[in-house]
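Quick note: the coordinates plus some simple rules give every number you see, no bench work behind them. What you see is a predicted model; the values in this text were computed from it and never measured. Cβ atoms are built from the backbone, for glycine too; each structure is taken alone.
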Structure P
């Protein structure tokens, strides 16, 4: 009888000593100090629409895949905010610091804009194939003239940046490189 009483005590103490992994929260750290040289939008205001996702919900989850048909989320790692909010902030900051436009506002602003920049996210994930992996970013931008509703131009940007490791941290570091490339290409595309 004495030994039967010790079993629940031992199990409860043993259960307390199991250590859970802590959640790691990552953010986008993009180098956004890009200057534009064109002055065609110097007196124009642009509004940055909230990015739309087509393949999956724009959440804080960090997506990965081991093949083309299945996708998962990191259990102990996530983005600091939803991907849509992080990307919108990066796009606003990039365009503000570029000096290409007189003003840059978010989609919630009541200010009247001359142009609207819409974006559709086709892929924002970590592709792992064995011991080789890439941070994948695929975003289509459309520049819309607000008064007429006419699409001025549209372009799809695709990036696959190799990671140094196949874990979440390697994915985040490669994603930051991919976003730096996207920011540079976005400014260049809008300038011409």
Structure Q
């Protein structure tokens, strides 16, 4: 039983699917809780986009840190241990901060902290490798939506965000079903 639990923790193939599912649940709860408030649709959409992305990347960062710690405890971790922790922390902090700021987005049109946090996440993901580009795209879409000034542009950004996130989810399911490591799946190994 414990061996199966440990295998689940260290299997990166399951984290994206679970993270996106948790993100969708968080957005559903947020929108349900605020359904009767008189909040403009633009702020609701911005809050939902940021909450979904924050929960997705934040959960994956937590999973990364948990897997690194588990492998370290089992003495199966290979590579630069401090770097593995730094990667998890550098992704966790802005993700969790975005989650925290979601309610401020609903309360104010002037919430710029999430803009900086999305930039932080996008740059960090891209710095970790071009293979992370699909995970960085939603950050760029969040930034674009926050800065847009025309309704049509806003709808286009939201439409693209939905397509990208559905594509990521389908990709995560394919990755999950493949049973391969990320390196094997992407052809790096």
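Of the structures P, Q, report the one carrying the highest value of distance in nm of label points 7 Å out along Cα→Cβ at positions 66 and 146.
P
Have a look at P, Q and say which one yields -9500 for helix-only ellipticity at 222 nm (-39500 (n - 2.57) for each DSSP H run of 4 or more, over all residues; to 500), as calculated.
Clearly, the read-out refers to P.
Out of P, Q, choose the structure whose coordinates give log10 I(q)/I(0) by the Debye sum over Cα atoms at q = 0.15 Å⁻¹, for residues 90-161 alone equal to -0.51 when calculated. Could you put the intermediate results ahead of the total?
Values: P: -0.64; Q: -0.51.
Of the options listed, only Q reproduces it.
Assuming 0.70 is FRET efficiency 1/(1 + (r/R0)^6) of positions 154 and 178 (r between Cβ atoms, R0 = 41 Å, to 0.05) as calculated from a single structure, say which of P, Q it is. Please report the intermediate quantities before stating the final value.
Working: P: 1.00; Q: 0.70.
Computing FRET efficiency 1/(1 + (r/R0)^6) of positions 154 and 178 (r between Cβ atoms, R0 = 41 Å, to 0.05) on every structure in P, Q gives 0.70 only for Q.
Comparing structures P, Q by volume of the Cα convex hull per residue in Å³, which one has the largest value?
Of structures P, Q, the maximum of volume of the Cα convex hull per residue in Å³ occurs in P.
Can you tell which of P, Q yields 14.0 when mean count of other Cβ atoms within 10 Å over residues 82-89 is derived from it?
Going label by label, the one that fits is Q.
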